[in-house]
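Pasting the structures here.
Coordinate-derived values only; no laboratory data. Because the structure is predicted, anything quoted here is derived from the model rather than measured. Cβ atoms are built from the backbone, for glycine too; each structure is taken alone.
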Structure 1
Amino acid sequence: MVGREEFLEWAEVFGNYYGTSRRFLEEAERQGRDLLLDIDVQGAAQVKQKLPEAVSIFILPPSRNELEERLRRRSEDSEDVIQKRLRDASREIYGYARYDYVLINDLLDRSAERLQAIVLADRWRRRGGPGAESSPEQAQIVREQAESCRTERVQSKVQPILTSFGPIGEVSG
């Protein structure tokens, strides 16, 4: 499938291969739906290269300590894998500026609301405005929420997160 370019993106991550078949994008387009991909930075770069109009959202944990706690609470990974994920994260977060939006995943409900606002605002941008399902006031609130997550607008909020990770690739323990 890789050789036939049937993947929109693919990568080897932590020793496993992952990818997104192009057919999911084609199916979403046929149905007039948005396609939301949960992919790593390698995949996001591939998608952006192939589809420059794609909207990219970098999701950040509120701190390195919170990321480590979340990884440990999942109880899915060995200590070696957790340390590798933390090292990789400490490198990857510095690439946040290549994304259209940055979503700081601090509170689940708030993060979900902001993600929805980004998706809706972009859909409306592509379609020339909100449909009848939204009042002008609701549309304005959604647009403001989405704009508040624009990469250039969150730099002051991102800086403390970057600092919590320390120098690129460092894992404190």
Structure 2
Amino acid sequence: MFSLLALTLAFAFPALVLVAAAKDALSFTIPNWIPLSLMVIFPAAALVSGAPPMTLGLHVAIGVAALVAGMAMFALRWVGGGDAKLFAAVALWLGWPALPTFLFGAAIAGGVLALILISLRSAALRPLVLLGPPWVNRLAEPGEGVPYGVAIAVGAFAAFPASPLSAGLGL
């Protein structure tokens, strides 16, 4: 029973992050229920993982710092509100020492994503992109934003194995 609960909680994180990335890529939105679910499930995952209180405090501090950073990036119009909330919820789950891997992975993935979108939005590729499905057309629309939830997800997947919660949940 306990290991089934740990397994369920361990897979909740990647499943929710994957759904957030897909929703962002398809609609340029991340529904509030996704970061909220991550935050609500976190205490149960932390309890089941057996992480010491000091580690959990560090997770919470990192999550709060990430929320403040996300709010600043949102205020500067660098990211959307859903991206900022997802960024904070993911940072809460990952904690230290996974945080640098998360930040580096998300930054690199964001750069690659931006280059791909610039290419898709170029005059040379735009006619070909128009033959694709509507969601790809929207991604390739000049002037549209960047679904940074995709980059956050890449960073999250890169960092999750280094997270204390991942180790405590048996992954």
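Key figures
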| read-out | value |
| --- | --- |
| Structures 1, 2, by relative contact order in percent (Cα under 8 Å, 6 or more apart): label with the highest value | 2 |
| For -26000 (helix-only ellipticity at 222 nm (-39500 (n - 2.57) for each DSSP H run of 4 or more, over all residues; to 500), calculated) the corresponding structure among 1, 2 | 2 |
| Structures 1, 2, by distance in nm of label points 7 Å out along Cα→Cβ at positions 12 and 140: label with the highest value | 1 |
| Label whose coordinates, when percent of Cα pairs over 28 Å apart is calculated, return 25 (choices 1, 2) | 2 |
| Origin of the derived value 10.9 (mean count of other Cβ atoms within 10 Å over residues 28-35; candidates 1, 2) | 1 |
| Mean count of other Cβ atoms within 10 Å over residues 76-83 derived as 11.8 - corresponding label from 1, 2 | 1 |
| Given 4, 18, 26, 24, 16, 8, 4, 1 for P(r) over Cα pairs in 5 Å bins from 0, in percent, for residues 92-155 alone, calculated: source structure among 1, 2 | 1 |
